[in-house]
Structure P
Amino acid sequence: MVSRQLLASGGLWLNLGGEEFLLDPGPGCLVQATKRKLNPGRLAAILLSHRHLDHSADLNVMIEAMTNGGFKRRGLVFVPGDAVQDDSVILRYVQSYPERIELLCEGGSYRVGDVTIETPIRHHHPVETYGIRFGMPKYTLSCIVDSRYFEGLGQPYAAELVIINVVRLEPGGPADHLSLPDARKIIEELRPRVAILTHFGMTMWRARPWEQAQRLSEETGIRVVAARDGMRFDLAQLEERVY
């Protein structure tokens, strides 16, 4: 999906409580952001769930963009510890550009303005990986990123809005990723007001994820949405209880 760019791989841009965040700046992030008139100079923080290239390839360029090429030291960068070890995904000269680099850990809690950032549980993935739970005065938003499904994965991400990386249509395969049945388990367990499916692999794409999301909505009674390039979701929609 990434190498052919059947879907864009620029990550998620969040505006929460007036603070702007970027999660997982993959290949093409800067191009996608400027195309959609998103200003990296307004970012309060860039967050990386894990070091794989489809999530981190544009990390350095987005740090440069956030800091005006390093001339304006500002913003925070949150990364797992293994992302800045010997084979660091943040180039050495770029590491001094943000205000600081915070290392994520299991059970970690951080704060940016009025937004709390939690990494409640380490995922089962080949590299150090954490999902993110954003807490705001009115809503909570969770991003359940790449992982093999395991008991206990869902509950730490209870929120009104849950975003789930769904790579596979069915369980199995050589790498640790969630499938559509895994996503259904999580949705039925957490029962958020809205669930958004994203990060599709080829099996999900061939199965038309928008149709799969509609079927899940009908079967679970939860509004389930398949993400699409450039999609915007207004948190005010969480008040709409009839789906």
Structure Q
Amino acid sequence: MITSGSTILITGGSSGIGLAMAKRFLELKNKVIITGRNEERLQRIMAEFPEMEIFAGDLADNQCLLALVNFIQQRHPGINILINNAAVQYNYELAGEPDITGKTDYEISANLAAPIKLTGLLLPLLQKNPNSAVVNVSSGLFIAPKASAPVYCATKAGMHSFSKSLRYQLVSCGIKVFEIIPSLIDTPMTAGRGKGKISPGRLVDEFLRDFRADRFESYIGKAKLLKIIHRIWPRAADRIMKN
């Protein structure tokens, strides 16, 4: 993939992985549009990076998602790279969660349904433009899930499967489908969780090497080791990750 001269939409771009991606692609002379739920935070980012465009809204809401698609169609028809990064993670016990329907509905919508819908709605534009790609951020937890986040792990397994199927579908029209499979990254979502986190900047460094080389599955950090362990000894990978 060519990493400059593109128009790139990054969901969940107001912090963490998405913001690190946005800054790096901006440095590489791309047009970057980011989305996020916190408009005040997005405005602060745009004040610091006035060449970046923002779209505020919750893509788990269908009306907001359709508004984003219309915004891109009208303002950025030259879009050629979509990065599906936005996600939420709730840690809870299914048996004891008082808001089980609300939390599960939101996680599934934000992490799986919304990126699938957004991809489908933007494919007609991506098909018209050269050097096009879809980049989905999944997680090493699709390999071996943890006990405390069953719905999050299920959505990331879904994103992995969706990425592979979409890659098969789009091979004939030239749109490349990449998947970022990170280990624990130091972001607001992972605050207070786990040890040995890597920075979003390091993730971007590793991903860009794979992106430029057209390596479609980019295992980041310890996810590389987890993949090897799971291949050799699946039960050991499960024991390591479950808690």
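Nothing in this text is a laboratory measurement; each read-out follows from the coordinates by a stated rule. Please read all numbers here as calculations on a predicted model, not as lab measurements. Cβ atoms are built from the backbone, for glycine too; each structure is taken alone.
Comparing FRET efficiency 1/(1 + (r/R0)^6) of positions 133 and 205 (r between Cβ atoms, R0 = 25 Å, to 0.05) across structures P, Q, the highest figure comes from Q. If helix-only ellipticity at 222 nm (-39500 (n - 2.57) for each DSSP H run of 4 or more, over all residues; to 500) is computed to be -5000, which of P, Q is the source? Attributed to the structure labelled P. Please state which of the structures P, Q yields 3.5 when mean projected area of the Cα convex hull in nm², for residues 109-156 alone is computed from it. For mean projected area of the Cα convex hull in nm², for residues 109-156 alone, the value 3.5 is produced by structure P.
Identify the structure, out of P, Q, from whose coordinates distance in nm of label points 7 Å out along Cα→Cβ at positions 21 and 181 was calculated to give 3.2. Matching structure: P.
Between structures P, Q, the greatest calculated value of distance in nm of label points 7 Å out along Cα→Cβ at positions 53 and 101 is seen in Q.
Have a look at P, Q and say which one yields 19 for relative contact order in percent (Cα under 8 Å, 6 or more apart), as calculated.
Only one of P, Q returns 19 for relative contact order in percent (Cα under 8 Å, 6 or more apart), namely Q.
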